[in-house]
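Structures incoming, each one as structure tokens.
Derivation of every value follows stated rules applied to the coordinates shown; laboratory data play no part. The structure displayed is predicted, hence computed values, not measured ones. Cβ atoms are built from the backbone, for glycine too; each structure is taken alone.
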Structure I
Amino acid sequence: MATLKSLFHLAGRQAQGFVESLFQLLNITLPVPDHSTISRRLAALSVTMPVQPFSHARHIVVDSTGIKVYGEGEWKARQHGVSKRRTWRKLHLGVDEATGEIVVAEVTTNDFHDSEVLPSLLEGIAGEIAQVSGDGAYDTFACHEAIAQRAAVATIPPRHDAQPCRPQETVPTHPRDQILQRIDQIGRSAWKHESGYHRRSLAETTMFRLKVTFGGRVRSRSFDNQAVELFLQCAALNRMIQLAKPESYPVEA
């Protein structure tokens with residue numbers, strides 16, 4: 001019911017009536033929980049991402065996006081006038097580069113930096129990881145260390161004024177220093193092409209799909225319910241990708 005509510009942008013009573021009408025059409029004699037029961041139980045709901053099994057190590061692309069908390073901003077505007085501050089939640093995603101599926105998701109308030117969340121994102125991914133690609137927001141030693149612990153290759157562009165962390169080494173051993181050396185050798189654009197960094201944009205594509213499908217907002221009031229609502233959106237999007245995503249491949253002229 002929570003998934004239907006989020007998918008069709010329904011209020012609580014609307015979702016309840018919608019499910020009741022479906023049960024009547026299907027001749028199902030089951031009681032439909034009221035909207036307040038759904039709201040109370042939502043925070044305790046455990047959501048598992050439906051992900052197709054993968055035979056080899058994954059290439060994970062990571063990014064985050066802001067999700068509007070629907071309702072609170074409008075209520076504040078009516079009661080207290082328009083405020084400069086809006087309430088947002090940040091949805092952090094780890095997306096499989098090959099399939100486009102959301103492998104792992106985490107929800108935080110908008111004061112969390114992307115780099116703070118990456119280690120916990122990687123902990124939530126089962127199986128081997130071959131490569132982790134992210135934008136410059138993940139260019140921290142903690143992120144590189146978390147990626148190295150999973151024996152994966154970090155594809156994170158350093159800042160333009162970045163300096164080696166171990167400048168005395170002629171042959172860099174730290175992954176970030178290796179990236180810097182390679183950029184010095186062939187240039188930033190060539191490095192991005194060589195390392196497959198541009199595949200990171202697939203995370204933005206997934207976020208675009210999520211926002212177009214579900215409106216880029218949540219309706220729940222408490223943070224725990226908002227997090228579960230977003231997890232349900234991610235799980236539903238994975239099902240849609242598995243069922244309806246076209247297979248693309250080059251065709252010779």
Structure II
Amino acid sequence: MGGRGSSYFNRSGSMRIKVSDTYDQDKPTNNRTRIVEKLTKRNVQVMASTDKIPDEILTPNLKQLDRIMSRFRQYSDYAEVENLKVRTETFSNPNVKACFRCQIDTFKRPEIIFNKSYQRDTAREVETQVQKQIEIGYWTKSDRQNLLVHTMTHEMGHYVQRVLTEQIAKQRGEVDIRARNPLQYDDDIANEMRTKIRSICKNTFHTTSTTSIYGTSDPYEFFAETFSEMLTCDNPSDTAKSLEIYLKGEK
């Protein structure tokens with residue numbers, strides 16, 4: 001699990017962000033826009049709790065989520081595994097704008113959760129906040145036209161990494177091993193992914209892998225930060241290019 005700006009519940013335990021849980025009270029939105037219907041076909045449910053987020057913020061993020069699902073179905077069947085819900089909750093820290101959450105051991109209830117503070121924001125305010133974090137090197141870079149979707153793309157990186165971890169456990173016949181100690185297993189696979197991505201960067205581009213300050217906190221944030229850069233930059237770093245090579249089959 002991870003949260004943008006600070007960790008919601010990451011493996012390093014460096015910071016805990018309290019997030020409310022109204023999962024069982026939420027329901028699919030009645031606002032059946034074209035993008036909502038398109039995501040429904042991709043096994044993504046947009047929930048009613050998102051209805052109060054301004055359209056200028058919500059719609060670009062939903063369209064980016066759709067692009068992510070479309071692009072990476074060619075690399076993995078992750079889009080088919082479990083119905084992903086897009087929701088909002090109240091965060092204890094209003095500066096943490098989103099997180100990915102699911103059950104640790106079973107991968108049930110995967111959610112991309114937006115902070116309800118988005119309900120009070122404008123698109124310009126969100127873009128300004130993101131740009132500041134990029135300028136100080138705390139987050140990886142993003143093209144200006146993608147600042148608004150940078151955070152959600154990061155959270156989808158957490159989702160994708162979790163799905164890949166589940167698939168690796170199945171491919172290696174290690175489902176029972178993972179079930180006995182999911183936190184340790186996930187840590188091991190996350191570190192393995194980071195090592196392989198760094199190796200690809202060194203061997204293919206002859207450069208040393210780099211990331212943001214936030215990306216150095218643990219292998220989960222490394223993956224999510226690199227994933228976000230890969231999908232929000234027309235000219236991403238060699239590290240982000242290496243992640244795409246990894247996703248295409250270097251697992």
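Among candidates I, II, the computation of Rg/Rh (Cα atoms, Kirkwood Rh) that gave 0.94 used structure II. When distance in nm of label points 7 Å out along Cα→Cβ at positions 105 and 241 is computed across structures I, II, the figure 1.1 traces back to I. Once relative contact order in percent (Cα under 8 Å, 6 or more apart) is evaluated on every structure in I, II, the highest one turns out to be I.
Determine which structure produced the value 2.3 for distance in nm of label points 7 Å out along Cα→Cβ at positions 25 and 121, calculated from the coordinates; the candidates are I, II.
On the way: I: 3.8; II: 2.3.
Answer by label: II.
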